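Structures are listed in the sections that come next.
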Structure 1
Amino acid sequence: MKNKQPILGNTGTLIFLVMISAFPPLTTDPYLPALPNMEAALDTTQSMVNFTLSSYFVVYAFGLLFWGPLSEKFGRKPILLIGASIYVVASFLCANSGSIEQLIGFRIVQAFGGSAVTVVAVAIIKDLYDGREREKVMATIMSLVVIAPMVAPVIGALLLKVATWQMIFVVLGIFGLLSIVLSLCLTETLASRYSGSVVRSWGRLGVVLKNPRFLLLLAVFSLAPMSMMAFVAAGPYIYVEHFNFSEQEFSYIFAINALFASFGPRAYIKITQYWSASRIISFCFMLLILCGVLTFSFGEASAWLFAPLIGLATLATITTRVPGTNFMLEQQDKDTGSAVAIIQFTSMICGAMGMMLVSVESGSLIKSLGVIQLSIGVTSGLLWLVWSRIPSNKQNNSSTSSISN
């Protein structure tokens, strides 16, 4: 750890980073079981209740671009405290919503605050850790955060047995308060702040996008989530309507798939003892291509063939996240907040595109999913091959020095 945390310590810092990294799934997934109850309680329609989800993600995505550069100007801790405070207030307001319009409005505010917390979390990891240590910390955090979507709906369902849907937002508010307490214990991690104006700090997003090596890696690793999010969108229809699973059986198979995802980051750290990160990434894209071909060709035959293929595709996608994020962050000596904002924003937009693309041919969701996996595996693999052939800036500087001498 580059900047010691005297109050939190190493273990406390890791627990804190896991908490604030888990904001997205913990903010959305716990109240999924409550959606039908909310529809009746607020005397509204299903589409309006679902809008509390979609509006959250849109504002959250653009909020990342707002807060990321500001964390370079004012520091990680102030942005974290402001974002978490907005989140807490909005959560309690959501719990007291008297209409669906109020709930949608407060959810938008909640998303705006939550995006500040998430974007700062990854920036803090870059501030505190280097190289192999950063990869290990990111793998640990990611493997634990991936479990959140499995646990959160269960927590929401348990709360509904003893209370109304409003209690879910009260719990989220309390979770936000705990994050604020831990944030107060955090020692500022940003070594050098941006000295320009606030407006110019947002302009640093453009500076980051002018880095060709970063931009190419952004294309490589932002495309990968499209296949995973395509499955999230199509999965319920595939298992319930095509394979005739019950909703309960689908929840079990979905949990197993999430378990596959949780193995990815840890598997990457273990395998790097024998293979280089570049080789692992290349293998993951080849595995995604193979899964795409097999899903397209044989996926409709049986759920017990389709399920492991999706599990392997998910594993391949998640495994690239740790080295992918690390490679992208290494391209920026500064402007980490802006870089993280762009990485997370692009990933969310591409994930949303995957959810839309898989539904274009709704009559054959499994084949559409196979095509998406194959296309992304080929495209990302080729772009990765191009990037690996481009000399790094350090190599260019070394060559220039040699010529000068």
Structure 2
Amino acid sequence: MHRFLDFLRSPRFPIFMIVFTDVLGLGITIPVLPLYATNELGAAAWQVTTLTSVYFAAQLVAGPFLGRLSDRIGRRPVLIASQSGTLAALLITGFAPGILFLYAARLIDGITGGNISVAQAYLSDITDEKNRARGLGLVNAAFSLGFVFGPAFGSLLAASFGPRVPFFAAAAVSLVTVLLSIFLLPESLTPERRRREAAAPRSAGSGWDILRVPSVALLLFIAFGTNLGFFAFQTIYVLWAERLVFPDWPPAAVQQAIGGILTLVGLMGVGTQMFLVGPMIRRFGEKHLAVFGNLARGLAFGAMALAPSAAVVLAAIPFLSVGGGVALPALIALLTFTAPPGQRGRVIGLNQSAAALGNVIGPLLSGFLFDTVHPNASMAAAGLIVVATILIGLALGIYRLPIARPVAAASGAPGHD
């Protein structure tokens, strides 16, 4: 209890709520937005799927900009402004009289959705290198909880009060988070620290010059490939399950089954952040977790493609939850270790953009394969993409990357690089 109260009083709590609210809004869209757009606003199927690409395309552009801006003016004002954008997007969605308003809302939410990358930079500011992956695991815990409550919350409110109400409820939560950020969140990057880091030696040139750092380029490639594969899976998962896993079930039963599966994935993800990330980082190190966590996810996609059944889907849940739960914070931590002085926010912003590029392409690819090749082709492609990305990363020498680590961490724990 004492530990929980300390968390509520710490800057980590507003950061947790910022990410949780952002993902809650996204989670609500999974079961609610497609039916809301088609039934209430008369949207065609291609318009619904394009909403996802618009959201992530906006993130692709905004991520580096928000990261650089937070390096210059501090994390707190950027977080408050971006969370206000999420609030506005939810309200526009709830009041939308036509499909164009949904596009505008997803565009605004995507641009301001860079708040996740700034939240990661904030956490990297307030944690040392030894504990950074564990601290960044807080973002993954917020993700998991958002995807636990988002789909269930959205489905329940839509069924009880109509399809617009979930967006207003999420907006209310977002407003609370904005107020928490204004009144409880201190600045992690003080003016003195910004001046010190701005004066640190760094390479001249444009922001994209940072891609010339081999470790940064390779880690961003891995972020792109693994997110491409994951969103090729995630965006088609419900349709794939309806067609191949539950072919004779009525739609309502399929929705309940998928909701239960997503809840299990989210709960196991939260447990991973709470109990596994810290010990596994100490035991194996970030590089091992980034590699084997993503391999676990890719192999789970492949297993579901080879044997699409309820038993295999349930058996894949631990690989999806634990694999993603340890791989994502480990990859972000590795990026912060490679970031040149004063450019940590920029590197994390580029990571958000690399991931967003995969998030844009993945849904388009999976939809094409689902419609034109076979419903199972999208799931098989997801597995192949993730596994191939990690194999390429191994071939290019991820274990040989010159990543600086703190002396205390490097000398004591087995399995560190």
Quick check: 16, 38, 30, 13, 3, 0 is what I get for P(r) over Cα pairs in 10 Å bins from 0, in percent, for residues 254-349 alone, calculated from one of 1, 2. Which structure matches? 2
Quick one: distance in nm of label points 7 Å out along Cα→Cβ at positions 30 and 286 came out at 4.4 when computed from one of 1, 2, so which one is it? 1
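Looking at Cα Rg over 2.2 N^0.38 Å, point out which structure of 1, 2 has the largest value. Walk me through the numbers before you get to the answer.
Values: 1: 1.00; 2: 0.94.
Largest calculated value belongs to 1.
Taken together, the values in this text are just the output of simple stated rules run on the coordinates, not laboratory data. None of the values given here were measured: they were computed from a predicted structure. Cβ atoms are built from the backbone, for glycine too; each structure is taken alone.
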